[in-house]
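A short reminder: the numbers here are calculations on the coordinates, not readings from a lab. Model, not experiment: these values are computed from the prediction. Cβ atoms are built from the backbone, for glycine too; each structure is taken alone.
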Structure P
């Protein structure tokens, strides 16, 4: 690979991080999951985070609401990686996907034995369909995020530890900016405090 090809590959990979986070956020919004005020952050070194209210592993509840929250969270997580792969099929995603994959595995374990082993494939198929059916929305959100200027990463984001980068800069969209984006498409967004 020439240095020009390598530079193009790295640029595409870094942009794909915005698509990953836009995929999570779009899936969350379309499923009625509230956003958190801290919005979306991506550094220019391949890391990102989306803040929305989701199910965390560790609560063994079995109500219909518990199961719905697990399903929605798994779909939102799969939607991130599926969006990144759709934008940049050649990128290597093992590291970008590791945390999402671990959370999905734990949530699926909580759903057993009530749900069959095919649950993961079913939820992934639903995420793939969500991404395919809403690609223009995901692309628009990622493009809007990428068009933002680089800013210094706030201390709270540095403390969260999601960024593997050393530059301390990011591209950021607040939940209110994300809500305005979706509301321009006629999609209501609920924002809850962090």
Structure Q
């Protein structure tokens, strides 16, 4: 898997950076440095191409995900991060990257200690639900997001909470794009 790995300068946090559709392994590095100063950064490139735009898993149509592919890609991601032992591995994912982070938690509980999910959607609903007790999640949703709905965001929060995760939902005065408020909230989350 093509990736960037920046060793920690201080602390025990490794931040898994997961870009959105059309991004790459460089996109979230500056944000990772800003929200988790001193943390190790691990930033893989999505390996699925949709019309030339990189993603972490296939979709069948906008908002309709290929669940079989999600399961395969989440397993690949779990295997990839296992090559970088970390005391405290947490994710920062945007859009498609947030969705694969949520899938990683739901399908491979214990790999991540927590995550900040920026503009996520429900990637899939596993049955049975995993045990996510001890996992912290912050969902940052845009009140004017045209890519997902309030109902989908709330469904993801309920799903993760039902699995035992401690979930916080922040509604940002934004659409699908990111802004300074997202980064300060993420920095506060990762500093705990």
Out of P, Q, which structure matches 1.6 when distance in nm of label points 7 Å out along Cα→Cβ at positions 89 and 105 is calculated?
Q
For 125 (volume of the Cα convex hull per residue in Å³, calculated) the corresponding structure among P, Q
P
Taking distance in nm of label points 7 Å out along Cα→Cβ at positions 73 and 161 for each of P, Q, which is largest?
Q
Consider the structures P, Q: one of them gives 1.7 for distance in nm of label points 7 Å out along Cα→Cβ at positions 25 and 153 as calculated from the coordinates. Say which.
P
Answer label among P, Q for the case where helix-only ellipticity at 222 nm (-39500 (n - 2.57) for each DSSP H run of 4 or more, over all residues; to 500), calculated from the coordinates, equals -9500
Q
One of P, Q was used to compute relative contact order in percent (Cα under 8 Å, 6 or more apart), and the result was 19. Which label is that?
Q
Highest-scoring structure on FRET efficiency 1/(1 + (r/R0)^6) of positions 1 and 33 (r between Cβ atoms, R0 = 41 Å, to 0.05) (candidates P, Q) is Q
Value 2.8 of distance in nm of label points 7 Å out along Cα→Cβ at positions 49 and 177 was derived from the coordinates of, among P, Q, structure Q
